[in-house]
1. A value of 17.1 was derived for Kirkwood radius over Cα pairs in Å; which structure in 1, 2, 3 was it taken from?
2. Thinking of 1, 2, 3, which structure, once helix-only ellipticity at 222 nm (-39500 (n - 2.57) for each DSSP H run of 4 or more, over all residues; to 500) is computed, gives back -7500?
3. Name the one structure among 1, 2, 3 that Rg/Rh (Cα atoms, Kirkwood Rh), for residues 101-164 alone of 1.05 was derived from.
4. Compute FRET efficiency 1/(1 + (r/R0)^6) of positions 13 and 45 (r between Cβ atoms, R0 = 25 Å, to 0.05) for each of 1, 2, 3 and report the one that scores greatest.
Structure 1
Amino acid sequence: MSDPKKINPWLKTALELGPVALFFLAFMRLRDKTVTLAGTEYSGFVVATLIFIPVLVATTLALWRLTGRLSAMQIATLVLVVLFGGLSVWLNDPKFFKMKPTIIYLLFAGTLGLSLMLRRNWLGLVMAEALPMSETGWRILTGRMAALFLGLAVANEFVWRMMSETAWVNFKTFGLPLLMVVFFVLNSKLFERHALPRDSE
């Protein structure tokens with residue numbers, strides 16, 4: 001498999017985070033409004049979702065075009081956003097889009113759990129280039145990440161079912177990424193303990 005093409009890191013970050021930022025801004029502007037489209041009234045949340053879907057499709061295709069590769073997470077996210085976001089718009093019901101992170105995190109938790117059961121290092125296949133570690137390190141990290149994704153799925157279900165739409169959007173936009181950053185910071189000792197030496201190049 002050929003290596004991904006190098007692109008400007010700022011452009012890559014903008015393409016990856018831009019759709020989420022746009023969804024957040026659209027929701028904050030429209031959250032207290034009702035928008036009528038083709039004779040049907042939609043909440044601000046559904047309209048923000050309607051804006052988000054084609055933007056995410058466009059930016060994902062742009063990343064694929066520029067780098068020549070998409071990660072499994074990017075593909076899964078795109079498919080589930082189109083599916084569940086499309087259901088929310090079509091049925092005019094925000095709950096389907098709010099369930100999307102739960103499905104994604106359960107999918108990842110199940111995949112990582114299965115890799116442990118089969119004694120396969122699927123996580124290492126995805127991340128080894130950026131984070132070279134021993135087999136033991138990958139096994140520990142795989143278990144921890146499976147538990148993390150399971151916890152995030154439970155947290156998402158709690159927030160969208162028990163709290164306001166604004167609280168869920170804030171949690172989705174800021175809370176979930178922050179939890180991921182904290183997770184990797186807390187595992188820094190694991191990375192150091194099981195790190196493999198890098199090539200001098």
Structure 2
Amino acid sequence: MSGQSAGRVLASNLRLRRDEQAISLSELARRSGIAKGTLSQLESGAGNPTLETVFSLSNALGVPVSSLLSEPPASDLVHVRSADVEVLAGDAVDLRMLRRLEQPGSLLEIYDQQIRPGAVQHSAGHPGTEHHVVLAGRLRIGAQGQQFELNAGDYLAFRANSAHEYEAMGGLVRSVLLLEYPPDVQPAPIDGLHLS
């Protein structure tokens with residue numbers, strides 16, 4: 001997905017979710033802590049959101065991140081090149097959403113994740129369970145009051161509803177992040193869109 005189409009998808013989905021919930025830009029600004037002007041830019045497709053912005057919007061609207069960033073697949077065969085997917089950058093993490101898998105009663109999001117050394121990525125928490133598989137590097141994750149150090153091939157899962165953080169230990173970390181949402185967090189269908 002190109003930067004232009006990513007902005008278009010976010011703009012369309014943000015307006016759709018806000019309209020579905022019948023909330024104003026002012027109310028969304030209050031709930032998310034994001035300036036009303038910034039929200040207006042995002043809805044017009046002109047904004048450049050950060051990882052923190054998208055997660056704040058997801059929490060404020062009570063919808064999974066993928067309901068803001070993805071288009072449903074147009075067929076049963078989906079091929080995604082990571083290099084073609086827009087990067088959602090945070091303080092230390094770069095995420096590329098590769099796939100949204102929606103089945104009755106469940107929703108999963110698959111991300112290509114890179115954690116850059118020299119900074120810590122903090123999350124205030126969000127619905128669901130995070131599953132991490134480290135592909136390369138050494139990753140420290142602080143979650144549920146504990147610290148975990150993961151090496152290539154290691155796996156960690158935790159409920160993500162409370163604050164957690166990530167830090168690359170040494171060099172760049174490559175990993176796969178799977179977000180599993182609880183059954184009561186179901187996004188509305190995204191009509192007429194597809195994942196490219």
Structure 3
Amino acid sequence: MESVYRRSAGTARGEARRQELLERVVEDLAAHGLVDFSLRRAARAAGTTHKVLLYHFAGVDDLLVQAVDRLRKRRIDTGLAAAAAGPGTLAARVEALWPVLTDPRFGHRVLEQSTGLAMYDPTRYAQFGREATERYLPALLSLCPPDWSAARKAEVAEMMLATLRGLLLDRVTGGDEEGTAAGLRALLRALEREERA
């Protein structure tokens with residue numbers, strides 16, 4: 001895999017081209033999801049051939065992993081900015097984060113679908129679940145009050161991650177907006193109680 005990257009990333013121009021192609025694939029994934037994703041579909045979205053993509057990426061799985069990771073990073077960065085701009089309580093920060101987590105521009109369906117892939121074929125896609133946790137947990141820890149102990153922050157961040165992940169999956173698979181909204185309100189109340197404790 002490393003030699004493939006060296007071919008395109010060996011020069012600034014090659015790396016710029018690789019990033020441009022990746023961005024086009026990311027936009028396609030955000031709009032259309034993972035269903036029927038293939039190297040040929042990615043090439044059409046990128047305006048190139050599948051051979052060019054194979055020059056810049058180690059294969060369809062490598063391209064997919066990088067595209068999902070880019071979407072996830074975009075979602076987290078935007079969500080943290082929204083949370084930081086809001087009021088200072090943890091519950092208010094999570095409430096400000098929620099609209100970003102459900103915004104189609106950030107590929108909300110793709111990110112939840114990738115979790116499904118990790119469950120469906122862990123041998124091939126385990127990193128989707130692992131990387132989601134590795135990315136989201138530090139972000140959620142950063143929302144916790146700074147005077148909390150590290151152990152308390154870790155416990156609350158794990159609770160937030162599990163609850164938000166469950167709500168997002170339920171929203172995508174069940175389509176029950178009212179139920180999801182009720183679950184979010186319950187999480188926010190739990191966070192308010194935790195802050196008062």
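Read the figures in this text as sums done on the coordinates, not as results from a lab. Being a predicted model, the structure only gives us computed values, none of them experimental. Cβ atoms are built from the backbone, for glycine too; each structure is taken alone.
1. Value 17.1 for Kirkwood radius over Cα pairs in Å corresponds to 2 out of 1, 2, 3.
2. 2
3. The read-out was computed on structure 3.
4. 2
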